[in-house]
Structure 1
Amino acid sequence: MAFGKKQAPLNDPVAIAQAQRMREEQEVDEAFRKGITALRDFIAPSSIEFSKTHFQLGTRFARTYYVYGYPRSLTTGWMSSMVNLDEIIDISLYVYPVESQVVLENLRKKVAQLEAGLQIDAEKGRVRDPAKQNAIMDAEEMRDKLQVGEERFFRFGFYFTIYGHTMEELEFVSNKVESILGQQLVYSKPASSQQEQGLNSAIPQFMDQLQIRRNMNTGAVSTSFPFTSADLSQDNGILYGINMHNSGLVIFDRFSLENGNAVVFAKSGAGKSFTVKLEAIRSMMMGTEIFIIDPENEYQRMCEAVGGAYVRLSLSSPTRINPFDLPQVIDTEEADNALRSNLITLHGLLRLMMGGASAQMQGGGGLMNGALTPSEEADLDAALIETYAKAGITNDPLTHTSQPPTINDLYDTLLHMGGNGPNLAQRLRKYTSGTFAGIFSQQSNININNPMVVFNIRDLEDELRPVAMFIVLNYIWNKTKSDQRRRLLLVDEAWQLMKYEDSANFMFSLAKRARKYNLGITTITQDVEDFMGSRMGRAIVANSSMQILLKQSASAVDVLSGVFKLTSEERKRLSQFPVGQGLFFAGQNHVHIQITASPTETNLITTNPEQVRRMEQSGNMAGSQGTIDLQNRLYPGV
């Protein structure tokens, strides 16, 4: 008799249905498991094909090299030229420590062999071999340092893989890398018939399948430290973008340089406004106050999103700024010179107002018709002093709290004085009772205390724009002197100021003196040739410790390459950069940078018409959301 499980009849419909259901469940489970994608499925190439001298990863060609020869001595940073090369290169370094006792025994034998060889040469009358003598000296020096623990011994392997989209590109990169290493007497070879082993050795999995190594001591190995690339990363500062040399971060504090001034040059649409707006909101998060002169209404959405003050300047606007305002400074020396300093500024402003478009700079900077004669200058100076005196303001700082006069008061003074006064009054009349009356001829009605202030001058007439920019700059300068905090001043489309000698001089004066008051000035322009063609424009660039050069026109490249001493490669790329890429200069250092923003930052600062249209359609306009918590929006969870 057999004992066991009772089996269901083969024709039992219930058993058949259960078996069918189990088979279906197994098939579903197998299909599900086949569809599961692991991380390695994302990073693995679609195919790998190895040949004798190279291999192909998907559609890209690659080749692995090993280094087999080194010079007698290596200098620190010898690998930097290779690391900073604008090519895709994977580098792997293998360092194997060796017991000192083993090395000492081998050195003892080696020294004995070399000395025996020298002795045999001497007995046979041969010329003394300098190479053997140097080898003995090196071996004895190494033995002494190992014995006292000053040095250790290592086995060192150096492999690298280069890439190209085509075989021609791969050969070009190969020749470039081999030449760079060969100039330093470092010799490399492709891993012929071992490309698979070479790939496994170069990728970060610690599989040294080539096993081509060189004996090195501590000092030699330390010179191979790979992180010697052009680096602009600091402990403090803000993130500007990605270092395209080594994929590192460009984190920088511009106030750590000789001054906090910067210039941004780019052709229209290359991303200059995007770059400075990104810097502005990130600097604001670090406690820096921001002033912006906005000629094209590009900063409103960002300003409103962070709760800033947006000041519109136009003939129909109720906003008024009085250029006769004096700064309320605490410093005794500054207070004594406050009136005199403002008088000098007013001279430049009034020359600009009275000269108008005819006072444009010509080439080197000379004025054409419209400039004031020496006699008119003298009468204007006397009228300014008298106008302040009528308001009760003198050189005594105690009188500077009185209400300042206006251009209307200056007009009355000029009209009733002798000499050139009446003529000057007529030239000033359009600002008092003529077309441009009101906006700059009344007492100031703004007293802004906000971490971000944007002055919009888009709706001003072209003739009035330079005057408005000059007056706004003076207003910001007075506020800076009154309350010295860390601030950034962004002057967009600065070429409009550089067309006139007096406004260009004032801009240059601010650039020279800004650091003393903890102010950094960012000068932004797309008209590089005109800006650099003026004497003051070149001086402003010379007084800016940080420069950002984005994509340029071919004619602008010629100008900038001479000013910034660009290499032939940088010169070639400057006109070919994609949007958001460029050269970032900070003092003596410069890198190839990719400006990078988070999606929230992009929504705040983009002026790309297509992106703005999409945001409007989706109702995601940052400006319509009112004041937001910028820290949480930009960096959630921090």
Structure 2
Amino acid sequence: MKYRETFDREVLVEDVWIPTRDGKTRLHARIWRPVDAGTAPVPALLEYLPYRKSDWTAPRDAQRHPWYAGHGYASVRVDLRGSGDSEGVMLDEYTATELADGVDVVNWLAAQPWCTGKVGMFGISWGGFNSLQIAAFRPAPLKAVVTVCSTDDRYDNDVHYTGGAVLGIDMLAWAGTMLAFTARPPHPASVGEDRWLPMWRERLDALEPYLHTWLAHQERDAYWRHGSVCEDYGAIGAAVLAVGGWADPYRDTVLRLLEHLDAPVRGLIGPWSHQYPDRGLPPGPAIGFLQETLRWWDHWLKDEPTGVLDEPILRAWINDPVPPATSYATMPGRWVGEDAWPSPSVRWDERPLGGPADEPVIVRSPLHTGLDAGRFFPFGNATDLPPDQRAEDGRSVCFDSAALRERVEILGRPRIRLRLDSATPRAHVIVRVCDVAPDGSSTLVTRGVLNLMSRKGRERAVEWRPGTYEDVEFELNATGYAFPPGHRVRVAVSDAYWPWVWPHGERGQLTVWPGGSALLLPVRDPGADAAREQPITFEEPEQAPPLPVTTAPSAEPRPERTVTHDVATGEWTLEVDPNYGGSRTYPDGLRYEESARETYRIRSDDPLSAVASSRWTIRLRRGDWEAEVVTAMELRATAEEFIMDSSIEARANGETVATRAWHRTTPRTSA
């Protein structure tokens, strides 16, 4: 990593209030801009998040916002309404209010005397989501977007549902995380000693766990269509650079944007986790991402000829095979380019799972199948990625190819077609594709989920009629991977995948006819790169100097991820420390303490034994000011309904500010 100590333009940092259209609520912003921007105006870049610029994202913000400012931009970090140091309350993700506020901010930035009137938006995850969503409103100043690890589809490619199935691991965990975020106070140093406590009370009074809303919409209805730019790709007029990582769950969006956007678009997919690609967190290699985005901004916001449109429409990393592990400092592989997407260099290779004479097979997996799935959001931590899949394969029905005679390189979204019957009206089917080495080790390449209730479309729930075969086909997650000679391609089929997929209320089984089933691989032509004159390369990572933050080890060190099995009861327990960064002290004296724990329990033979819980403790201290938030959330289910219990305690300087508890139920309509 190279840290840029000096820039061509001296940088000024200021905190400001940005008004919104209601004339009552102001958003708190931090702006890094050239000192001379008043006489030599610059374009503005906006990152718009709920993740608290004064503490949680401050180290990451320091890496990029001053860097952009030093290169001739006003780089702006804004807390959403009701989060961080901004006024108002926050009631859900991507609300109409949030997006309208974002349009207000874009227009306000463009009108400032230090701005040229041109604005870009960027962000990872939430900030990548709302960059696309705000672009769909077409505010006139917004000319370009860089969206990283984001989604165009809030229903089927987010933290709530996958393939029409409830994401047990993040439906609960992310709701718990957001309860802990929205319950935190603003900083007195930012909003004033006399205002922070009334603002905090207003937030606490408005709290309602998002889980209640998310589980009340189990099909793709108007709630999920709102904010899903896949509903109308043509609404986006700004140029879009879409970035993803093969270890990130949102990578499919990059390929959909390339295929469907009418606006100028380029795609970049590396081996990365849910992180900016310059941060150097596993898996690497990291790239000079800030330099790459600067070329994008300079082209669209300064009209400089940087050659960004001469790049392939897709630059993608092809992972070479590696033994299974939960973390890789660097993935072996290479960069390839595609000048169109879908690409003429990628063809469909259909591989039947069996012959016409093969007998049907029964799929009835133990309900703890999925404990080796890895983290839904790999974050660059030591236990994030899926370990050796042999145990999972043993709990599934597997179909192996013959040993490969030559290298097979795939790029895109594989598909699976299964001829099957379900013994129950409600069931899931999960398919994993693994690379099986000669020593028997099994590396997960990709996977996909289908709630059979949503096989006719995500908008409606259609029960299965037991005793009838149907052909179902669905996509697996996108990947770029090379199977080497001598290895086998394994298709593993299960009807359980806990805790990623919340089980249906009754134990069932699937019957699969291999002769009517097939894996369809997007195989890339090995000679596709022969005509490319220059290899695809990137500069080494460069950032602004790091924020001098002091981290402290936990008082009670604990593993990130443990699995235990009670042999007598058959209960399996997965405990997870999400390890978002732990406790740290900032240069301004703020002491931030964070402790989070997720727990998932299930018995291998009882779908109604599934329980997921989340607990957070947050402490903020500076001088004689101290605030503490403790949240808890639990999700369980009967055959007919989901049961949700949540609570919060908030204290200031040892005195209770608020205590809240919620108990809610909602019918299981398709989940």
Structure 3
Amino acid sequence: MCGIAGFIDFNKTSSEPVLLNMTNSLVHRGPDGFSTKLISTSSFDLGMGHRRLSIIDLSEHGTQPMNWETLWLCFNGEIYNYKEIKAELSHLGHSFIGDSDSEMILHAYKQWGKDCIHRFIGMFAILLFDTANNTVFCVRDRAGVKPFFYYFKDGLFLFGSELKAFHQHPNFEKEIDVNAVAAYMQYGNVPTPHCIFKHCKKINPGHSMLLNLDKPPAQISDITQEQYWNVYDAYNQPKSTISYTEAKVETQAILESAVNYRMVADVPVGVFLSGGFDSTCVTALLQKDRTEKLKTFTIGVPDIGLNEAPYAIDIANHLGTDHTEIECTEKEALGMIHDLPYYFDEPFADSSAIPTTLVSKMARKDVTVALSADGGDEIFAGYNRYDYMMRYGKKLNSIPGFVRKSMVGMMNTIPSEKIPVLKNKYNFHNRYEKMKGVLRNPSDKEIMLSLSQQFTDSQMNEFMKNPFHQLDTMYLSNELKAEFKTPLSYMTAIDYQTYMLDDILQKVDRSTMIHSLEGREPFLDHRIIEYAAQLPDEYKYHNGVKKRILRDITYQFVPKSLLDRPKMGFAIPLASWLANDLRELVETHLAKEVIEQQGIFNWEYIDKIKSSFYNGKKEYDTKLWYILMFQMWFEKWGK
């Protein structure tokens, strides 16, 4: 795991110090070493920078940028099956001087060209420069675990693992895209392939780009991405007719392969164990055939009622892991907030980044690599919204429109804080607000958008000061063919390409890399989604039971009594924080003069949100948090 950054400058005005500054801005991603390479030709200068977090082949043979014959490589990630590919290449006549996956990539590209990607099991953001034909090949892994940003304007191409590297180049123009601002306000992140700045983009998961440096593009829209993998290729298949028992055996076999691949390292490896099904499954499959104890880690912030530690300890004791319970104070959690805009260098609003960052910090004291279980909910149908869709989708559609409209009107007059019992439930205030959108239009598409968006389209028109248009995102994908479409497959496929990609994976990448910890995601082995997408819905959701097949696999190793409890999640007490500890921060960043001088939002709308929240409408806590996170980001990066 590392950080990559660099440029292709057709104006030949970039320098070695600029490349060094871009590279070193990512020191947190790779504290073990760095190297740069500046290649100058008559028509362009190409700079590659690499910050190294040593995981595989700790010797100098793993140093990047790496050169072999006519190829130069700048690579962030891990190819877990590199030894098998390397053996195949050796059989074909290739010879190697080290034992890194980086060296294997060079030889694989030489042997098979861009098709080598289909052989890789892993997470990766790769840039390959071929001096023989002046081409640059850029590619991102199938699920999008590793980030890849790029910028192009006026003959300057920039690339990097994080946007902060671009700010180190004097010719980078950081012009904010109001369309991306609007998208962030709706989703809490800027959806891929878009970026908060104009002339910037992200490579889509499962996509690559080939740049011909002899014929440079005129503008960024001329740079086309080619898809080499699509999750819909799995969803658009007839459902498997395999029995449930056989499916459980085959699913477990793929899971075991995936988790064991992600233990490949020359440094200590641990597992984030929350005590939920996903992390318990990963831990159980890893520990069952090992004599040495796995290192497992759990975060708890008892001051705010966030404490999964008791559940995780029971499971760790049952499985026999070497467990560390990490307990933080509310003060430590609050202290993280001021640093978030620096590390999340695009606006980002998922508050669970706070505990994820805290557990990463503590785990780094003992391990360099940590496995997490992200992706289990999207692949095996674990979110509560899937349950709502399956239970209530048809019922909501059967309610006459005028009745649903009346229900929304009544909810608008009753703050969530006034509803007995439910007001104390996990995330109720936010769900209460989202339910209004579901009632307005309960179609599959609109339910998904209502549950995914914090602000409706009409609210955004009132919110934004200047005209904007909606960005084209995978939330609006129509790639799922009608003959294979079910409410469950529709929602899980959308989530895999949107919420998982731009929220969960961005959160884990930044939260772990802040502390130079490599995060690995076994559930995001592409073989798992390719198999699970073709399983019948009832194998994943059955009679109100979410993640059915994953539960039954896990029950083989851990008693039901230790696992059967409500889903917790990382529930940050936003309403309480915003009303008390963060009140001064809100008033500073959301002051009338600040908003009006900024010129992006209508002050009257923000004032209405603030006033409503502080007058008791706690369901506005997430909306207020979204605005605050943007304002703090803007203060750091947007001016």
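What follows draws every value from the coordinates through simple rules; no lab data is involved. Computed from a predicted model, the values in this text were never measured in an experiment. Cβ atoms are built from the backbone, for glycine too; each structure is taken alone.
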Computing Cα extents along the principal axes in Å gives 125, 106, 46 for which of 1, 2, 3?
1
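Can you spot which of 1, 2, 3 the value -11000 was calculated from, given it is helix-only ellipticity at 222 nm (-39500 (n - 2.57) for each DSSP H run of 4 or more, over all residues; to 500)? The partial results should precede the final answer.
Values: 1: -13000; 2: -4500; 3: -11000.
Attributed to the structure labelled 3.
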If you rank structures 1, 2, 3 by mean count of other Cβ atoms within 10 Å over residues 16-23, which sits at the top with the largest value?
3
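The value 3.0 for distance in nm of label points 7 Å out along Cα→Cβ at positions 224 and 256 was derived from one model only; which of 1, 2, 3 is it? All intermediate terms of the calculation are to be shown ahead of the outcome.
Working: 1: 3.0; 2: 1.0; 3: 4.5.
Label of the originating structure: 1.
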Which entry (1, 2, 3) yields the derived value 0.30 for FRET efficiency 1/(1 + (r/R0)^6) of positions 168 and 344 (r between Cβ atoms, R0 = 35 Å, to 0.05)
2
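Output the label of whichever structure in 1, 2, 3 has the greatest value of mean count of other Cβ atoms within 10 Å over residues 88-95. Don't skip to the answer; put the middle values down first.
Details: 1: 15.6; 2: 18.5; 3: 12.4.
By mean count of other Cβ atoms within 10 Å over residues 88-95, the leading structure of 1, 2, 3 is 2.
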Quick one: Rg/Rh (Cα atoms, Kirkwood Rh), for residues 520-575 alone came out at 0.94 when computed from one of 1, 2, 3, so which one is it?
1
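Consider the structures 1, 2, 3: one of them gives 23.6 for mean count of other Cβ atoms within 10 Å over residues 184-191 as calculated from the coordinates. Say which. Walk me through the intermediate numbers first.
Numbers: 1: 16.6; 2: 20.9; 3: 23.6.
It must be structure 3, since only it matches.
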